[in-house]
1. Comparing structures 1, 2 by distance in nm of label points 7 Å out along Cα→Cβ at positions 124 and 140, which one has the largest value?
2. Taking 20 as the value of relative contact order in percent (Cα under 8 Å, 6 or more apart) derived from one of the structures shown (1, 2), identify that structure.
3. When you work out distance in nm of label points 7 Å out along Cα→Cβ at positions 36 and 116 for each of the structures 1, 2, which one comes out largest?
4. Figure out for me which of the structures 1, 2 the number 22 belongs to, where percent of Cα pairs over 26 Å apart was derived from the coordinates.
5. For the read-out helix-only ellipticity at 222 nm (-39500 (n - 2.57) for each DSSP H run of 4 or more, over all residues; to 500), a value of -14500 was computed from one structure; give its label from 1, 2.
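Every read-out reported here was derived from the displayed coordinates using simple, explicitly stated rules and does not represent laboratory data. Remember, predicted model here, so these are calculated numbers, not experimental data. Cβ atoms are built from the backbone, for glycine too; each structure is taken alone.
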Structure 1
């Protein structure tokens, strides 16, 4: 099937975001594991795996639409030097992703590609969940203080 070129370009931009998110989450996960924060490690790793599934869906859709997935370009990756910074950088990335997916959903609707729109809505729902999780962690840090919060993340 020959897809809309602007939509394929947009899907490739989303793919660059997802590939960056995978890397950012995995580095943050490994840093948390190295520091002994097993619960944070598991959360970051789980989100990275979800982002991998998003990349897989985007690649499949780009191919279906007759495009070429661009996997050699990544969006900006920001690695935090401590837990609050990691969570904040990941929250910022999710905020950008949510806006990008909303814009892409509008474009897919405008070009009458409702199957792509449905895929993008599914991914957007996951990104919303990630945002909720990250904001919950930031709220816990604020309410508990960082030392108490970190003591709950060991193991």
Structure 2
């Protein structure tokens, strides 16, 4: 699918006092959407801290702790036309902790969270060991293709 055929709009907001290359996150998101044949998509990504994501986790999933990523598929299946609508919330505090543990930068970890959220919205699951392995392999493939490097393969 050529990029000319795609109508993919990505908005990334950083709601904390940290600086990231948001353009790289937009390009990653567009690439993942094209990879899974989303000809039309609107994706909103918010970069937040532990407190904000814990509040969202409690409100929508009834979990009281912070997490790394929460994704929502808000696609209106009744509207037809195939346009996808995703909201993804990623945790910069968790990314910094995990990046230090995995010996890479927080930006690569945030790219993993974006990819992970998008893959869930495109039908991937990580509830079983086999599904988790398949999802992690796809994440690494995408992250390598987009210049972030493998996250799981390096463990």
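1. Comparing 1, 2, the top value of distance in nm of label points 7 Å out along Cα→Cβ at positions 124 and 140 belongs to 1.
2. Answer by label: 2.
3. Ranking 1, 2 on distance in nm of label points 7 Å out along Cα→Cβ at positions 36 and 116, first place is 1.
4. Label of the source structure: 2.
5. The structure behind it is 2.
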